[in-house]
Each structure stands twice: as structure tokens, then as C-alpha cells.
Structure P
Amino acid sequence: MSKLIAENRRARFDYFLEERLEAGIMLTGTEVKALREGRANIAESYVGVQGRDLALINANIPEYGPANRFNHEPRRQRKLLLHRKELDKFISAAQREGRTLVPTKLYFNDKGLVKLEVALAKGKKAHDKRATEADRDWKREQGRLMRDRG
């Protein structure tokens, strides 16, 4: 019963998403309030390796209006909170295997905490993207045919 805040729909088109992981994020109070209003954009963001940690880079959480001068910077880097074992696994996959760490969803979990779903991804080539698009169109057409006949 999680409440979706933002979704990176472009990630499914540009990458083969292999392994997904739920990560916490270090946020300030005004960022959480802005997220409760449902205002965030993770479409152009990515997860970067910084030393032995991961950070969400280029995610846009707009300023919270009533916070006035105590507001946050909208596009600042935000540290991701993971267990050390998970961190090491994702960092090694990103560095050795040439995989990309892509944020796919930003949401509130059942306890009301902000979580980010991060996927280990492999980039798609142009022909892979065309095949994905053709498959999606065929599925849509199948749905129409079944609906018209049934």
C-alpha cells in the first residue's frame, strides 16, 4: 500500500532492468514536505558512486513554499541508505560489469518513510528499443482484439 510520488518511466525504455533494490534517502524536513505534496521529478536523475556510498544525483524536489528562507536546494545530491553488503554489490556491478544504477520509483512505504527503488540496468541498443516498442504495440493491439471479440 505504498504511495507513489514519482516514477521514471523512461528507464524501462532505455535500459534492461535486472535487479531492483529498495533504498532509503537522506532528506531534510522541507524536502519531505514537498514530497508529501507529490512534487518531484526523477526522470533525468541517476545514481552515482561516491567513495563507498551511493547518491541520487540530479533529482528535482522543488522548494516547499511555506518554508521561506529555510528551504532546501532543489537539485542537490542526496545520499542513499543501504546495508553495506548491498552497497558493495551494487558498486562492484556498476564499476566492473559496466552496469548503470537507475532510479525507477520514488514512494512512501507503509510506515510513511520515503524510499527509492534503484535498479541495476544494462543499456539498450537502438534495435532493442525498436523491438520493445513493437512488442508493446502488439500487446496493445491484442488487448483491443480481445476486447472487441469478447
Structure Q
Amino acid sequence: MEPSHIPACREITTSSEPWKSLKEQIDFTSYISLRQAYVCIAAGCVAGFIIFTPEPVFARGGYLRAIGVKPVYRRQGIGNKLMTFAESKTVQHSQFFYLCVSSFNKKAQSFYKKMGYKKVGELPGLIRHGVTEFIYWKRLTITIKKKG
């Protein structure tokens, strides 16, 4: 991600959960400087973004901080590509990957389950009173491509 991508990424968050409901924003600049923010470009524009820490920061695993896909690009595999990218970077440092998802964000929960994540815990009221953050976890595997 480059600073020039920030306006498009902010536009994604203003039209997406959980940021819309939680009225939260992401400090993209700090994640760019940490080299933890990436974008997916489609047809010359930002189709989605992902922010993650591949090194173990939580229970010996990497951590997904945020992912968002522009509404017109949803259900086209962008989220899957972004997650697969994050997992491929994380598996170089750890065999585990974690994330939190808001209890009201059912579409995201379904997406993570399809990606192989399992709910392993809850953090009630972490961000907002009355909203629980679910902790999801996945054991990552290294895929070795055979020659020939």
C-alpha cells in the first residue's frame, strides 16, 4: 500500500462493516510505515486492502488487523486472494493466524469459516459495550508445489 491508496481504502471502510456500525477509522499511515498494509488492484483501482502482522504477536501466531473489499468487487474472490496472501506471508513466521470479528458481522464470520477459521474465544465489550469480538484461529500449512 502507498499513501496514494489511502483515500480509496478509507472509502471502503466508510461503506463497510464493522467500521460503519462501530464508527471507527483505521490509521493506514502507521500500517504503511510498518509494511503491514497491502492493496489489491483491479481494473486500475483499489479493489480491497488487508492489514496484518505476519510475525507472532498473539498466542504464537500472526494477526489480521483489518480487511476490506470495495462493494462492487465483493463475491469475486478478492477477499480470498487477500487472505491467502496474508496467510502465505504469515506461515513463513508462524503456523497460526488469528483475527477478531464483531458479533454482529455475520457476513465476515461466514467468510472466515469458509476460509477454514474456527471460533476459539470471545472478548465481550472490547470495542463497544454490548458488542462481542469473536476470536478466530487457523492452523496454517505450507503448500509445496511438485515439479513436473
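For relative contact order in percent (Cα under 8 Å, 6 or more apart), the calculated result is 32, so let me know which of P, Q that is. Answer for the origin of the read-out: P. Upon calculation of helix-only ellipticity at 222 nm (-39500 (n - 2.57) for each DSSP H run of 4 or more, over all residues; to 500) from the atomic coordinates, which of the structures P, Q produces -7500? Traced to structure Q. P(r) over Cα pairs in 5 Å bins from 0, in percent computed as 2, 9, 16, 18, 16, 13, 10, 7, 4, 3, 1, 0, 0: which structure among P, Q? Derived from the structure labelled P.
Distance in nm of label points 7 Å out along Cα→Cβ at positions 106 and 122 was computed and gave 2.9; which structure, P, Q, did it come from? So the calculation was done on P.
Read-outs: derived from the displayed coordinates by stated rules, not from any lab. Source: prediction; values computed, not measured. Cβ atoms are built from the backbone, for glycine too; each structure is taken alone.
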